[in-house]
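Alright, structures below, take your time with them.
Read-outs: derived from the displayed coordinates by stated rules, not from any lab. Bear in mind the structure is a predicted one, so any value in this text is a computation, not a measurement. Cβ atoms are built from the backbone, for glycine too; each structure is taken alone.
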Structure P
Amino acid sequence: MTAKPPVVRFSVTVPGRPAPQGSKKLGAQGQMMEQSAYLRPWRAAVKKAVFERYLALGVPPDSLPYLRGPVRFAATFWLPPERPIDGPPDLDKLLRSTWDALTAARVWEDDGRVVEAGPVSKKTALLGWLGAAIEIETWEVGP
């Protein structure tokens with residue numbers, strides 16, 4: 001019987017305004033653009049937080065992607081209090097923007113490696129802190 005590989009965990013706290021990816025709007029010259037003006041800053045915040053976490057963990061660049069194979073993803077997104085929590089942005093669109101940023105930061109090979117997501121939630125930032133608390137771990141896929 002082969003021993004199971006150890007579970008590898010990666011957690012990161014990302015300050016910034018979480019932004020959705022996927023809703024499009026028509027630009028001035030007819031081009032399709034992301035609707036959220038916060039998308040680029042959010043992706044940059046995710047990548048910056050991940051790279052700072054790599055430094056804190058002593059992860060060398062040549063060992064990336066950090067997690068290989070199937071993973072489980074969990075996150076809580078803290079959103080501005082002026083919007084109702086049961087309205088936009090959609091949780092799936094917050095996941096899309098965050099997963100793409102995590103792929104760009106080489107946390108995993110591709111967001112297709114996520115085989116389980118949860119718990120994931122969006123909450124109102126009552127104390128003024130916007131951002132996300134993210135936990136990812138390698139996952140043993142059963143038979």
Structure Q
Amino acid sequence: MPGSSGELEARLARLEDLEEIRQLFVDYGRYLDRGDLDAYGAIFAEEGELLLGPLGRAKGRDAIRALMAPVVEGTGGNSFHLITAPVIELDGDRARSNVQWTALTRGPDGRPAMTMFGHHEDELVREDGRWRIARRKGFVELPSAYPS
């Protein structure tokens with residue numbers, strides 16, 4: 001039995017929200033890899049927060065761009081982030097997510113080399129009609145910070 005028009009609209013809105021959030025994750029890696037810090041900063045909420053362990057923490061788009069500037073300097077075209085396995089929990093105009101990321105670089109011989117693997121734990125918010133990252137906390141699993 002088909003659902004009501006309101007139920008269908010709600011289901012469609014949910015799917016659209018999930019897809020926009022997934023694209024936000026893809027854009028995160030793409031902008032970082034291109035060194036496009038203006039576009040990168042814009043995926044965060046106005047008062048967004050980025051917490052990247054020893055790399056540092058920043059609050060607000062300008063501070064986030066400043067934190068990442070030394071990271072991307074001179075890496076354009078040599079760094080590639082793969083964003084995978086998103087788990088997203090929607091709650092109205094807010095959401096929580098967990099995504100895995102893998103960082104690849106171009107080795108001296110031109111072959112790809114995996115340099116790091118980890119995950120992000122996110123709080124997201126709909127701001128001015130668009131999904132943005134309100135708080136992103138990054139974790140590095142490989143290489144391990146702990147000796148084996």
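Each of P, Q could give relative contact order in percent (Cα under 8 Å, 6 or more apart), but the derived value 21 comes from Q. Work out the source of 1.00 here, i.e. which of P, Q gives that when FRET efficiency 1/(1 + (r/R0)^6) of positions 83 and 115 (r between Cβ atoms, R0 = 30 Å, to 0.05) is computed. This value belongs to structure Q.
Where does the value -11000 come from, among P, Q, when helix-only ellipticity at 222 nm (-39500 (n - 2.57) for each DSSP H run of 4 or more, over all residues; to 500) is the thing being computed? Label of the originating structure: Q.
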